[in-house]
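What follows draws every value from the coordinates through simple rules; no lab data is involved. All values reported here derive from a predicted model rather than from experimental measurement. Cβ atoms are built from the backbone, for glycine too; each structure is taken alone.
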Structure I
């Protein structure tokens, strides 16, 4: 008589039961589950944390400064020559410019297939070609940097002081904090908002100029002539050679006041006789403030940007640990 094992026969007809493999091998199953759990823990710890997808938009920002230039002049004399050169660059999807008193900005967004590094080389070449067409009074050649419009600051640091001038706080932010934080792995750039760079302001009295028959061009020329720091030459001796340096750079408002602007009736006319000279900042119309429940204080604000693909929490923790050392 033949006997049939119906469950076994059914398994043979329907194929191998996957669950049976794990049921018959509990130790191997436990080790496999432990390995999967360990892999999940490790993967979770290295998982990037970001509120938006990591997309690098090929965008380049170009800025130029011309002290005293009104928005119309900045647009026609600075922004337009730059735009004409930039239009020769291949792959630009969109180009926008904005001009304000003393500054012009041009933003170029390239096609997503365009390599941002090669685009930066083309932008630098275009800026060099546009330099002969730009005004001679630019404080520096137009600068450019690569930016990502989707990026937002991951950390905002406000510097305040009740005893120091804001120009001193600004020096501390731009010379110590910003460069050091920029060196942290994962930080792309650190921008300073509400900058208060030190400068001497000469507030000329037009009535006194008219009384002394002095033109504003004479004031400008006198400031340039009396505020110099140039190499003059060398003295060659029998045993040594000495460099001669004309150290005439003025460091504060008190040093500017006795400058001789011109001579009238054989007597010198000093700058303080026709103008008020003050220790101030470069731009008095911009600033940043820290608002709290108790008070409102002027501040210098640092905005920390992260590099694409980096862990936001880790970068922020490293910067926070670094701050007490600075």
Structure II
């Protein structure tokens, strides 16, 4: 099969289209013909650069969220069959007391390839009404937004939520999940077009945090009350304290991202005097994956797509994402080599 292989860490050009052996599914595994896989800043660009927080073995194939069609099953597989349309979650093993979870495309070869093998348990059936591009993005981000907002942030109907990076993959999912949960949403982004994208997804108000003072605008929108929850996935040292300053007493901040640097100042006095809770978490629930895909099939959850490229243009895809100029996700389609 053809795959994008990295044999050394570095710039996008270290990725090369190579012919490698097609994997064979073992016990409890399925082999998927990959139709779509997205390009993610941390789990693709940072891993490729060699700056990921944990060791990554070489040679390596990136791609944490492939979707496609099952073409073979291993011994003992009972819930999946050849021909099933599936999307995959990123974890291929759960954490234990002594070891972290293993991630597809980080700890094992991922979906920048014509075929990928994964445990049966990581796959989720894709409704016929959902195309593979949408399935990949929905499965990657929307269940995580549910986990952060509902499970960890305990978001309640009627509360105010500030969603940072509202036009990004996780941010756009956060806008829609927050509205689904009955919240009032402020979409914050770094350009007017990105703010408008958040508004188009259902946000009640928007702020361009590059053109306006984020704290002042949020306090104006909430009539001085502030927000009950900040959905933060940027980790920018300038923006983070401005978002943190909008949190009302007994408010919360949830985060699962740090592509803006990740090291930020924290007003500890405000933290304890206002009884604020800061929660960092990742993950998703299986039922939330199913819920998200079914909602997408019904047209209630949407994804923002910037570009869809053939597998051979992985280098260009990484350059596009690194430039931060696009609006929405960049998708690779391994069924197209050129």
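Kindly point out which one of I, II the value 0.98 was derived from, the read-out being Rg/Rh (Cα atoms, Kirkwood Rh). Source structure: II. Comparing FRET efficiency 1/(1 + (r/R0)^6) of positions 238 and 318 (r between Cβ atoms, R0 = 25 Å, to 0.05) across structures I, II, the highest figure is found for II.
Looking across I, II, the calculation of helix-only ellipticity at 222 nm (-39500 (n - 2.57) for each DSSP H run of 4 or more, over all residues; to 500) that yields -6500 traces back to II. A value of 3.5 was derived for distance in nm of label points 7 Å out along Cα→Cβ at positions 62 and 294; which structure in I, II was it taken from? Working through the options, I get structure II.
Which of I, II yields 15.7 for Kirkwood radius over Cα pairs in Å, for residues 38-141 alone, as computed? Going through each structure in turn, the value belongs to I.
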